[in-house]
Structures are given as structure tokens and as C-alpha cells.
1. So helix-only ellipticity at 222 nm (-39500 (n - 2.57) for each DSSP H run of 4 or more, over all residues; to 500), computed for just one structure, reads -10000; which one of P, Q is that?
2. With Cα extents along the principal axes in Å derived from the coordinates and found to be 71, 65, 43, which of P, Q does the value describe?
3. Using log10 I(q)/I(0) by the Debye sum over Cα atoms at q = 0.07, 0.12, 0.15 Å⁻¹, for residues 253-572 alone as the calculated read-out, with -0.36, -0.90, -1.23 as its value, let me know the right label among P, Q.
4. By the measure distance in nm of label points 7 Å out along Cα→Cβ at positions 69 and 469, tell me the structure among P, Q with the highest figure.
Structure P
Amino acid sequence: MLALRQRLRDRAAQHDLTTVIACAFDHRTRMLPFIYADMKMAPAGVRAVGSALVDAGFEKTRIVLQQWNRNFRPSKMKLDGRLPDIFMISSMQLHNAACVELIKDVCRIEPSQRPLVMVGGPKVIYEPWDAFGIDPTTPWAADVAVTGEEYVLLELLDALLEERAAGESIRATFQRTRDAGALDHIPGLVYAKGSQPDVAEELIDTGIQRLVGDLDELPSPIHGYRLLEAPSKNETLASKPLPADMVRKYSPLSSLVLTFGCKFACEYCPIPAYNQRKHRVKSGARILEEMRGIDREFGIRYFFGADDNFFNTEKRTLEIVETLAKARRDLDKKRRFRWATEVTVHDTLKLKDHLGTVRKAGARALWMGVEDMTATLVKKGQSVNKTTEAFGLLKEHGIHPMPMMMHHDEQPLISRGPKPYGLLNQVKILRKAGAPSMQILMLVPATGSKLFSGTYTSGMAYESVGKVRIEEHMLGGNYVIASNHDKPWIKQINILLGYAYFYNPGRFLWALVRPKTKLYLADGVWQLLGMGGLIQTARRTALWAVRLRFSKIRRRSLPPMNKIPLRSVQGESAAHALPASIPLNVVAGEVPEFDAEDDSAVKLPILQSA
């Protein structure tokens, strides 16, 4: 990675490239538990891409967040007085509808003037085919899907600059090198071939990405904050990015990559497979450098670690927290940074003798995947006693325990007897144990996980409810879209009741008298945020409960398939391909009927990358 970054810096002066990076965002996803952070924390992914480009010498780069710039249209964008050379889109699966609209809009630009269109992010890593259109009556497509991290992007850019002729557009260079097979040696790319522009007839997959093992080799994330487009209602870009002294106003929280990977292999989770069963970390010194740098330049002192399981490895965890704790002792109290991240109950108990150091390092909240405390749904070392013990230890050290729960078909709203099996039983225990916030989501099929295909082939996943088809913005866990329960509307109502039991005016008033946290107002603030988020959640999902009650539910028998034939560069089965493809004569957006009795149609393995 270091060598690649230096090589690009040496070449950058010869190429006057401009780049716009868009973060796709579907505003229909604005509900619990994402309701505040989605707008107040500039995402780490697009900032990392922007930082990588600036670090490589390409400073004419702008980052547009659709959270802040809902009306942005790439067909009207100009940077440095001209159309950008490269247009990139990063998207989660929840926001794919917005991503597709961005691709379609940029394809309205005359092809000879169009920027090179790259699409990446969590959605594309698992389902790259959705970045390419197949309908000849409405042609649209990205030029390339990057199914990996910033290393893959920089490797692609390095290859293109090596081949670029004088005066040639970077998109023309891509098309020429792609057709010559000069990009096939870069793992982590998917590109289209076809006889008609913007209509993919075949996709070429160069393989699974290579991961950067030492996260200290990544470019500094500080650069990305200097590239943010200021929030506006305009369709175009401003002449200058958001001023540094205004960044904190719109993004008072900073997301940072600290570690990647998790030792557990939960069947519903794609994280271990994505990280190729590795645990990758930054050093404590590097994390300290980033936190202090962001504070110094933008005044942001609250951080969220984009970790899968920060406590995953004891030795590396202690190296980080001891470095941060030592540094915070030497800082003025007003300049001391605070941070939060994700851990597990199991690893919290393993580190119980070091939680004091974790607190001194600046940790103020830890999100924990409790899922189901009785371990009926998921077993990863948690139990009622272990969970309450972990919560008590964190509360004792002044760290907020933030539970993340999963509701499922077998879990009732309330249970009788000594075992707290019911949803409200567990919510009550967690609140009593010191939780100031709560996350309750329904189990949904997660792309790349072991359960993904089985959720569909078993008939558990819905195709539509009445006349409403299941859309990707509904895959966040707030909607009941996969259930074998004979009364699924009850599951939908249970989620709302669970939130209402936790967030309500009575608890808010009691939090002012007997707060669950050592910070007096913190508990009350969480209650206010939760009640506001609950109103939004109920507004969006209550009608769905009604539909579940009175409308006919149509179920799927196959997982979402790649609509376009996908092969490796050698002509064999592609790394990202599913075993079968939907025929090309299928109109985009329509899914044919499949016979659930056909064994050949239901025995589908997961993605090879998983």
C-alpha cells in the first residue's frame, strides 16, 4: 500500500484529474436506531476514498453526501469549472435505489463528455451486477464496480495512469485498457461487456479483493473532511467545499476505522467472511494521531470506532487503550477526546480487569450485540447473567452499555416464568442493568452471510405484501420482511412496543431524577433522541403492520440473482457469481416465478467470497 501511494504521487503531477464522490442515501431509511448519526456523522467510507485520492496527489476532489444534498444531480455537476474526470458512488444495500438514480442521472451526460463512473461500497461488494443496467429501452450502467477497499481503487487508478495517452480522457483510457484485458490482473473489479452502450450483456469478475493487513498503511482520514460539499438544496456543486471551521457544526461526530474483523462466525453476519477470517488493526499511536489531528483541524472530539469487535484480541486492544489513556492524561480536560465503538459481551468479560484503562482511554459507550440474552437465536457466549454482569462492570466504570437486540419469530412480547424469554422482559432487564439506549431489529437476510440463501429458499423471505414489493430500503431490520410466524404483524407491533417501553415520557422524567449514567443529563438526552426516533419509526412502519395483517403475503423461493451472466477472466465461474442467473430477456425489476419444489432451485450455496 505504501509503495502504491508513492507511485501515484509521482504520477499525479502529469494528470490534472478532478473527481466527485457521492454517498448514496435513501431518506426512507431515517428511523431508529440510525436517526441521529445518519445526519450528524460524515460516513467513513467516502471520506476514506477521498483521503486516498488527495494523498495520491489528486486534490481536486469533492465529496457529496446525499444526506445533506438531497437534490444533487451528477448530470449538472461541475468541479474546477468543468465536468469531473471521474464520478464515484458509494452505497450500502439500504440505499441502492438512490445509487441507481445517481448512475442513471450521470448517464444522461453525452457519452463523449461523461466521466468515468465507478461504483463501490457494501452493496457492490456482494452484488456488483446491480450497478449495470440490462434494459435496452432505458440504457444506464456504471463503467466499473469496485468490489473492495481503497487499495483496489488506487491499484485501478495506477494502471489507468500508466496507460493514459496525452489528451485522452480517463474514461477512454479505461475502455481501451479494459478491452485489451490490461485490468484483469487487479482483483476486486467487475466490468461489463456488450454490443450496445450502457447495456450489459456479460460481466467480467477479476476476483476477490486483496486486503491491506496493516491498517497503519492507509492514508490519513483527515483529508476527507476538507472535501465535503456544504449542505444545500442545490442540484449543482458549490465553488468551494465546506469550510474547516464549519465541519463540526454538521458532523459533530467522527467515524474512524480502528479495527476490522471478529472471531465469532454468526450465521446471520457477513463480517468474518468479508475480512477473510482476519483481524486487522491500527496501532494506538496511529489512532491517537488521527483523533488529535481531527480535533486540531476541525474541533471534533467525539469519535465512533467503525469496528466489528474492538475487544476481539486482548493484546492488541490493550496496546491501543493504554496508548490513548497515557495521551489523555497529558491533555487539558477541554481537549480530551471521547469515543465509542462495538464489542461483544464475551470479550467485555474477558477484559473486565482492564475496563478502568478503557475508560481512561476515553471510551464512553460500547455497543454490544446482545441479540437474544437467552441465546435462543444466536449463541456467542452471552447469557442473562453474563450480560447483566458485563453491563454492571461498564456502568461501574462510567461506560454506557448500549445493547443491540434482534427480535425473532419464537420470541414472545412477554414471557412468564423464571426465564426472561420475552422481548419486554429482556428490555426491562437491560434498562435496569444501565442501558441508556436500545436497538431492536428484526432478523432479515444479510447478503454474504451463511443464512442469506437459506432465508429465501426456505420460503421465509417475502416477495411482496399485497401490492407492495419488498424494496432494499426495507432491509435494515425495522420492517418484518422475513418471517414464518402465522401472525407477522404481531412481530412488527412488538418492535414498536419494545421501543415504546424503553423510550417514553415517564422514563425521561425518571431519568432526570435517577439517571442510569454518571453523566447527569446523558440519560435524559438519550430518552429524547429515542422518543424522536420512535415517532419516525412508527410513522414509517405502522402502516406496514396493517398491510401484514390484511394483505396477502407472497414469498420468495430463490435469493436475489445476478441478472447478467458473470464469469471470471479465465471464462470460469466468477468469485462473486451466484450459481444461476436470471435470463437476459427478463425486464429489469421483474422477478420470474420459481418452483419451490424444484431441488435444483433451492440448494444454493452462499457467495464464494463468504
Structure Q
Amino acid sequence: MVDESKYKVLFKVNSPADIRSFSMDELKTLCIEIREYMVDVISQIGGHFGGGLGTVELTVALHKVFNTPNDLIVWDTGHQAYPHKILTGRREQLKTIRRLNGISGFLKRTESEYDAFGAGHASTSISAALGMAVARDIQNTDKKVIAVIGDGAMTGGMAYEAMNNSGLIKSNMIVVLNDNNMSIASNVWQISNYFSEMISHPEYNKLKGAIWDLTGKLDNFGDGIRRVTARLGSGIKSMLTPGMLFEALGFRYFGPVNGHSLIHLIKIFEQIKNYNGPILVHVTSEKGKGYKPAENHVQRLHAATPFDKVTGEAIKKVGGAPAYTTIFGNALVEIAKQNSQIIAITAAMPDGTGLDILQKEMPERYFDVGIAEEHAVTFAAGLATQGIIPVVAIYSTFLQRAFDQIIHDVALQKLHVVFVLDRAGLVGADGPTHHGSFDLTYLRLIPNMVIMAPKDETELRNMLFTAVNYKDGPVAIRYPRGSALGVPLQNGFTEIPIGKAEKIASGDNVVLLAVGNMVEYAKKASEKLFADGIHTEIINMRFVKPLDTDILDECAMRFGKIVTLEESTIVGGFGSGLLEYFAEKNYKNEILRIGLPDQFVDHGTQEELHRIIGIDPEGIAEKVKLFLSKNIDEGIVA
């Protein structure tokens, strides 16, 4: 529980309007208390953490100066927006963040009028803000529009597309670049590296200091020269720093500004809020600011499970199987040691994808391209043309951003690129922006693509081995977030015949054709059905493309009723593939497809969401019993 008595200012704030009459001392106290409240709450329930600690002063300054919600603040991704939620009437609801029926971990338009734009993927804020600014101009209203984007998101090309268009349109808008030299892992934004080197270079500062000292000796005349010199210095700086790039794109550049100096942030926003045209304010901040365990953490506690708020150490669960991510990372290292042509690519997620293991073992075989999934895929395509075997490890939801590149740059040219999709299916607390609900559908329609899904960790290892040895085009492997099953791992690897399924159990009443982690659910559902006298056959399909048509033909001959199981949208997924094949063969079997519904699924634990949707073992068993008891039912195709 949170001890409210220790907070002097925070609990007086129920909306941004409340802070606009605060004194500077009260605002500084508010910043301290926001950080303390975040530590109190997130240490108990977990959530995105480091980014919000770094934007406290920035958030307070924005809501102090701008008349939100009439003025619109567009946050990129939303990891850094917890202070924004606290100030906009959701302080108490923060205790429910990312939990079932609680508030979202990201921005959500249906959650608050202060959430101008929903976002879970990076690099979108400038585009959205420009759209809002142009709409304001068309409607002739007085809204100010502010986009907040991190330097990590600036590695995404979409940000520069938006800036280029902003410079051409010249609508009034402000972009705040929150530069903390971090995304989730250490940043790979080369512009930031160059900028940091320039402003700290001794010769640059020696020249600046000499001019300042000289003009200080010239009395009142010197003050005038200093003002001119300051402007000249800004001009010189714009030629030596990112200001040059931003101004070339049509932005007036201001900065860098200390992102933890509340007085300076308020001052600059007051000065520029009525300027015309696109403005960029470069703010330097520290991810994890004000909480020592976060400041000292390699990822600045970007996202945390419940932790000890004194030490910052996660409260670890006892025992349990390793995560699929770790299984993949270790297997890739083993295989890479056998094959010198294998390299790995991540889009700013080394730890999240398991590639940090290869990064430590073989750094020369590891490439982090930043938040640039489109580039990652075409970069891999270029490597593949020269005989390199690129393993591109990207979350299922983020690979959606590179859909065109997968089709045109990889599959069309039949290049051997291995796509490894972590977080396939429902991911839990991060919700609809991060669920891997659509990969089977968007990959299945691509010619030359092979799609696999392992039932357990041993099969994941073998599928990775199979994928890197496959020479006839791209291969995708998808697996869920979380712990594996704990099955014993075999020494070495076994190649799996492409497009061949595996019979797990025999039965004569109904057959369950399961994909990936749904094989385990099928086994558990089968036990429940057996108790009711229903004998189920279970097939581990392994391949969504190509389908094992031999085993499908056999099932069509032996079973009147067939059930497909997948943790993916049923629209266009594995079950749809089976229906297409059965239609071509003119089979008349009744088919029940069980999978994710044709809707965006909210956040909650994976177990809670599976139960609500009815794809857990109990839900599967109930649906199968109902299916067997009726000739026609919802979801059945006769």
C-alpha cells in the first residue's frame, strides 16, 4: 500500500489545471513526489519504469505551460508517459496499470481526453502531431500541438519522413526530442553520439569560453557583443550538431536544454509556444533519473517486474523452466559456432529477443540496427544475396512494420533469411499494441515463405537448426512469450522435414490439429475430454506453411469433425489455410476453428486472457464437446 501521508503536494493534483497556479517550489516538490510515487507503486506491481523517471520535469513543464487537453501532447510509444497519467487524473488507477480491467501501459484515446494519440510502437508521434496540426489549421482553432519523441525512436525512419513533411507544410507545431542516449537497451542513434562528442569537445568549449571571457571585459558594450555572440554561437552549433540536420528539414532548433531543470524547461516552452512554423526543442535527460538502482542499471530499469524498492532487485519466482527467449539465444550461439556464415540482427531489442547471448559470445556476428525494422529486413536481404545467413529476431508485433520489405525484398527474391518471432500470440500486460496476434495471417499469404511453430523448447532448437540449413527461401519461426515447458533438452540438433506434421496421440472421435504452444493445451483438453468418454487424436502440425497435406487427407478420411487450434487470429490463419485446402479437395468435413477472435484483445495476464477468450484447456474442451453435440454451430463450416 502507498502511504499517502508522506506526500505534501501530489495528492492535491487531480488534473493539469491544478498545477498551473503552483509556485516553483511546489512544482519542484511535485516532481520529487511523482518519482517517489512511481517507485512505491511500480515496485509492487511492475511496469515500464525508467523512461517515466526521466521525463518527470518535462511532463510537469508541458502541462504547466500548455493548456491541455485543448492543447495536444502526443507521446511516442508511451513508456515515458506514466508521469503524464499521474497528472491527468489517473494517479489512483496507476495501481492497476497493465492489469486486467486496469489502465493501459501505453497511451489510449478511450482512456483519457489527455491521451491525444494511442501508441505502442515507436517513431509515430511526429506524424500524428503533424496530422493534428494540419487539422487545426483546416478547422481554424487555437490548439497547440506538441510531439514528444525519444532519441531511441529517432532511429526509426518514419520520424524523418514526418519531419521532412513538417518542414514542407510549415504548420505550427513543437517537437520535443527527449535525448537520454537510451532506448530500451543502449542507443544506436549515431546523431546523438556525434552531438555528445561535439558539445564536449575541448576545442569547441575552449573557443566558446575564450569569446565569453573576452566580451566580459568590455563593460556594457561587451554585453551587446555577448548577445550577438550567443546567437552566433547557436549558429556555429547548428553547423556542428544535429541542429544543422533539423534546420535543414525546416525546423527551428533550440537546445540542448537540461531536461531536469524545471525552471529552464518552463522558460523555453513559454518563449516558443507562440512561434510560427515547426520548432524542435532538444532536451537532454537521464533515463531512471532520481532512483539510484535505475540509474545504475544497464537498461535503466526500462521495464520491471515487482521489485524491492530499496535495492531495485526483481522479486524472482522460485524454480521454473527457462524462457523460450533464452532457449533460442543459447541455441543460436551453438549453431553459429558450427556455421561461420550465420549472423544475427535485432531492432533495438537484444535482451528481449535473446540476442544479447550472441552479442556477448560473438559480438562481430551481432548487429543492432535501432528501432528500424524495415531497414533490418532489407539489410538482411542484402546479406543473404552474398551467402550470409541472417537470423532476424524481432517481436511478432514489430515485424508487422516490415511487411512490405518481407514481401518485396526477401520473398520475391527467394532469399534465405530466417525470421524469429518472439512474443507470438497474446503477450499479456502490454496489451493490443504488443500482442502477436496476426503473424500467421500476414506471413501465410507470402509466396516462398515457410512458417514453423514449435510445441516445446526441444522443437524450437530443432526448428532453428532446420531453418538455417534450409536453402530455398525465407523461413519464419514463431513462439510465445514466457517460460518454456521444461522438457529435457537433447544434445545437438535434429533437422525436421519441411512441411511434415507429427502425431502426438491417437483417437477415433475427433482430431485436434494444433499449432505451436496450443499442442500442450490440446493435450490437457484431451485429458478432460477423455474423462467424458471422448477420445481425441492430437496432431502437432509444426508447419503452417507448407501444410502437411498427407496428414490432412488422412484426417479428412477418418474424422467427420476436425478442430484447429492456434494462438493467432482465426481470420486468415492456420484454420483458414485448412479450410482453403479442404475446399479445393471438395472435402465435406465439419471444421471448428479455435483461435483469437477477430478483435483487438485488451491487456491482462496471458492465463486470464486465454481463459476469457476460451482457448485455455477448459475452454477448448467445452467448445469441442459443444461441437460434437451439434451438427451446426457457430464457427463450424459444413
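1. The read-out comes from structure P.
2. Going through each structure in turn, the value belongs to P.
3. Structure of origin is Q.
4. Q
Bear in mind that the values in this text are calculations on the coordinates, not laboratory data. Computed from a predicted model, the values in this text were never measured in an experiment. Cβ atoms are built from the backbone, for glycine too; each structure is taken alone.
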